[in-house]
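Input: structures, listed below.
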Structure 1
Amino acid sequence: MEPLRYGFVGAGTIMNFHAERLSQRGDVVLAAVADVAEATLNRAADRFDIPGRYTDYRTMIEKEDLNVLVVCVPNAYHAEATLAGLRAGCHVLCEKPPALNAAQAEEMAAAAAQRNLRLMYGLNMRFMGEVETARRYLESGRFGNVYHGTVQMWRRRGIPGLGSWFTTKAVSGGGALIDVGVHILDLTHYLMGQPKPVAVSAVTHARFGINPETYNYLSMWGTPVPGGPFDVDDLAAAFIRFENGASLVIQVSWAANTSDGSEIRVLGDKGGAEISLGGGVRILTEDNGFISDITPQYRPQDAYAAQHAHFIECIRDPEKPLRTCGRQGVVLQHMLDAIYRSAATGAETRIEIAD
């Protein structure tokens, strides 16, 4: 079987995460990479011995015989790069979030479906051992009817690239919610069985990034840009209603006066789960008439590597269902959009998703 030829759009930190895992596989070739910043481009290409180097990804797609495109650029460019890859016949793994809005996500999913190509989103946390373990309990029916989920992810001081594209709404689409909240919203929805969302009530706040001269931090993902914009949220909270009567509460921050931490709780009428990301999972249920706690022992795994292994399996086997497909990205993007709409209007907003 011929190895899959990979191309990368964007050569920054996230691209390096993906390329590091893929470079350890014998069934792929890292064929080409594109980035508008030549220094960044050459640094990544040199590190992973990638022969094809381009400052325009369109030229890369046109000239290289690629099977798979990995999209690792800022959020505003996810849709156009993904569509370019799909139209050229490439399977695409696009980093989170799916896009800037649900309309773009719909177009991306439709383009993949029309061409019978695989579109997967970089929601790698679904492949964490604790998440896979909790999902197995859900699928086995051990939770019964799942009716509520809660999730929170707190950063005390964790604004990425203050003043850069991360904090520029036109490029990022938002702040804490769309950057890291997208992961935990997706996970909780996934562990609840992915019911159809119908309404959201939400708030967002920007209390720390708006005062960069007084923002104290110990480390920062990305490079700060002094004097750059901050027109996004550094905290978001939302209550989501689902068509089946279930509900979900999410709280996420880039910066807040509280300790770092994250936890997901999923509640069913026969059992529930508490998941500490990077920490473990506990199943709370009843057994033989006794209240019972189960602490499953599972094998830790590299979520990025597991994600790529799954994607490659799905490319090789057209019948194998993708764990994070284009349609799931549409639903996720609708929820993100609705949270921001509700926060902007100060009122509950409906979510309309075509079946």
Structure 2
Amino acid sequence: MKLDDLIKNTGEWLRGAGPEADVVVSTRVRLARNLADFPFSNRASPLQKGEIESILRDRLLRLNSGSEFSYMQVHSLSSVDRQFLVERQLISREHAATEGQRGVAIEPRETRSVMINEEDHLRLQVLRSGFVLEEAWEDIDRLDDLIEQRVTYAFSEEFGYLTACPTNVGTGMRASVMLHLPALQLTKQLEKVFRALQKINLAVRGLYGEGTRASGDFYQISNQVTLGKSEADILREIREVIPQIIDYERKARSSLLRESKSIIQDKISRAYGTLRSATMMTSEETMDLLSSVRLGINLHLIEDLTIPAINELFLQTQPAHLQKLQGSALDGEERNVARANYLRLKLKQGHRD
């Protein structure tokens, strides 16, 4: 599989399926791991980073995990290609920006991926559509076991898995759920929900993780601390709170339909109309308008589009994806024109899957 092959697919995590898919876009579980005989990536010399990458690349490509990994050397990719992988949630922004030899192994459906030489030597990831915490955990646990049969992890009997960041020490696990919460935003209930999450030590982040804004009303809810907690503890914390947020969002949607149907219908219709007619469109504006349209589909106010189709538009209108689709580098104004052209074309077709 080559990087350009990915542009043809939406990605398993955006297929709009799985439990609670009207609110939950995806479930992700990550594990941070390090090799026992090397310093952490931020302290490793260029020579050591090269050796770490070589060892792990070899082990991953020979892994019998049920489907073959394809490997890409991130340090050899252009800035557009690195951003393309960030937009697809296959590497982090930090992994794209850091220096030195590093790579990523990706399975064809993009459900499993492994970053090499990010903050830690290994960042394993399983990313699935819908609210499927247990399935994602079981999948990444199997992958982790397979890798651990081939390398020796840095592990302490007292502390657990050793990681570059102290907040990851222990299980090294981050479980997160990406939610689409437009109705809570419109009814001004988000802050109340997020304050409650912070009280139980759960983090709220934007679409692309820490330090990013919640474009398109997408929010990631994840655990913050791993030390002293088992994997079961972390999963239980997430499992208990996410259904409550789903319920709040659905009740807010029902309230909008019941109390402000004309207003919300007008907002959604204007968003849909703008997407089908504009000649220039920024990425931020596109995300906000597509969010309204996605809400309209879930409220049955838009009948000629599907959630998978809208999810694809969210992805394909991101800056790097647009440039890959165009086959050339584009400046900001050119991207805005190309984005509007792409949206008009897709929405004119009805884009129904």
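What follows is calculated from the coordinates using simple rules that are stated; it is not laboratory data. From a predicted model like this one, the values you see are computed outputs, not experimental measurements.
Of structures 1, 2, which gives 18.6 when mean projected area of the Cα convex hull in nm² is computed from the coordinates?
Derived from the structure labelled 1.
Could you tell me which structure in 1, 2 was used to calculate helix-only ellipticity at 222 nm (-39500 (n - 2.57) for each DSSP H run of 4 or more, over all residues; to 500) as -9500?
Source structure for this number: 1.
A value of 37, 22, 13 was computed for semi-axes √(5λ) of the Cα gyration tensor in Å, for residues 143-326 alone; which of 1, 2 is the source structure?
2
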